[in-house]
Structure P
Amino acid sequence: MSETSDKPIVHILHLEDSRVDHALVKFALQRSQLNCEIALVDTLDDLLRELASGKYDIVLADYHLPGFTGLDAWDLASETGSDLPFVILSGAIGEAAAVEAMHRGVSDYLLKDSMHRLSHVIERALEMSQTRRAKAQADAELADSRQRLAELAEHLQAS
């Protein structure tokens with residue numbers, strides 16, 4: 001799927017138990033011409049192993065999987081400290097489940113009958129993640145500056 005492009009390759013980890021649905025995701029990404037590579041996993045253990053490798057930029061996860069849900073996968077990934085964007089894909093996710101997913105911190109969700117929007121959802125999730133990381137870094141730098149300023153003020157008062 002990766003072609004020569006000025007844009008960096010997006011490394012996608014796809015949690016999906018259906019080979020047909022995985023093929024549909026790959027097809028949608030090929031049609032969108034998103035410069036990407038996609039790897040497939042279908043168990044929580046495989047998901048955690050691949051996340052630990054540190055080579056992915058985003059996770060796409062089916063909502064309904066054998067014995068667990070995409071939200072279970074999100075919870076597990078979050079517990080490991082992963083801050084990758086996480087998008088739920090579903091054939092039919094109810095409004096309550098979609099709202100719950102967003103409240104729990106999932107980046108986005110997409111109905112499988114809207115695969116033409118997949119590349120846009122991925123790009124938006126990556127942009128939001130980058131913005132969130134930049135804000136966290138700026139907040140940390142601001143806190144550090146405030147700490148140094150407070151120490152300097154304390155030192156000046158003591159002098």
Structure Q
Amino acid sequence: MFSSFRSRLTITYIVLIAVIIFVAGVFLSLIFKSYYFKSVNSNLLYEARLVAEMSRYYNGKSDVQEFFQQVCLRAARDTNTRVTIVDENGRVLGDSMYEPEKMGIHKNRPEFYQALHNGNGMETRYSETAGIRMLYVAVPFQQGEIKGAVRLARSLTQVEAFYHRV
């Protein structure tokens with residue numbers, strides 16, 4: 001009888017410990033995912049502010065779209081993100097992945113709207129242009145008469161792949 005009681009008690013403790021470890025693992029995993037997502041958001045916001053600062057160097061002598069297209073291409077290379085710059089009317093001035101002339105008006109995109117009206121914009125959504133879920137961060141800029149917003153985007157596939165590797 002003692003042996004049977006001891007066995008049941010041991011099994012009960014093992015199951016209890018396994019459940020506690022499982023719950024703690026799930027909880028820590030969710031905390032890590034939230035922390036990592038906030039960290040990516042914060043880094044994108046910082047990088048977007050740097051690109052917005054780069055946008056302020058337009059001197060009015062060169063073609064507007066050519067200048068902003070070069071800013072997008074360089075910033076995308078340096079940050080490993082997609083970079084888009086729009087004016088206050090939503091017209092795309094530059095994009096690191098697509099031809100700006102072929103892109104539609106972006107003023108109603110949530111992240112641009114937030115950036116132009118509230119200071120910063122953040123959005124997670126499906127990109128019609130790229131065909132995947134993306135994390136977007138946008139910040140406003142003003143250079144002389146040109147007013148607009150800079151948006152950086154990172155594929156959520158990249159973010160989630162890193163999370164699953166860890």
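Coordinate-derived values only; no laboratory data. Small disclaimer: the values here were computed from a predicted structure and weren't measured. Cβ atoms are built from the backbone, for glycine too; each structure is taken alone.
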> When you work out distance in nm of label points 7 Å out along Cα→Cβ at positions 80 and 128 for each of the structures P, Q, which one comes out largest?
Replying inline: Q
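Check the numbers for distance in nm of label points 7 Å out along Cα→Cβ at positions 8 and 40 across P, Q and tell me which is largest. Each step should come with its number before you reach the end.
On the way: P: 2.7; Q: 4.9.
The maximum falls on structure Q.
Matching task: 2.5 is the computed value of distance in nm of label points 7 Å out along Cα→Cβ at positions 16 and 48. Pick the structure from P, Q. Walk me through the intermediate numbers first.
Values: P: 2.5; Q: 4.9.
Comparing all candidates, it corresponds to P.
If we compute Cα Rg over 2.2 N^0.38 Å for structures P, Q, which one ends up with the highest value? Could you put the intermediate results ahead of the total?
Values: P: 1.29; Q: 1.53.
Going through P, Q one by one, Cα Rg over 2.2 N^0.38 Å is largest in Q.
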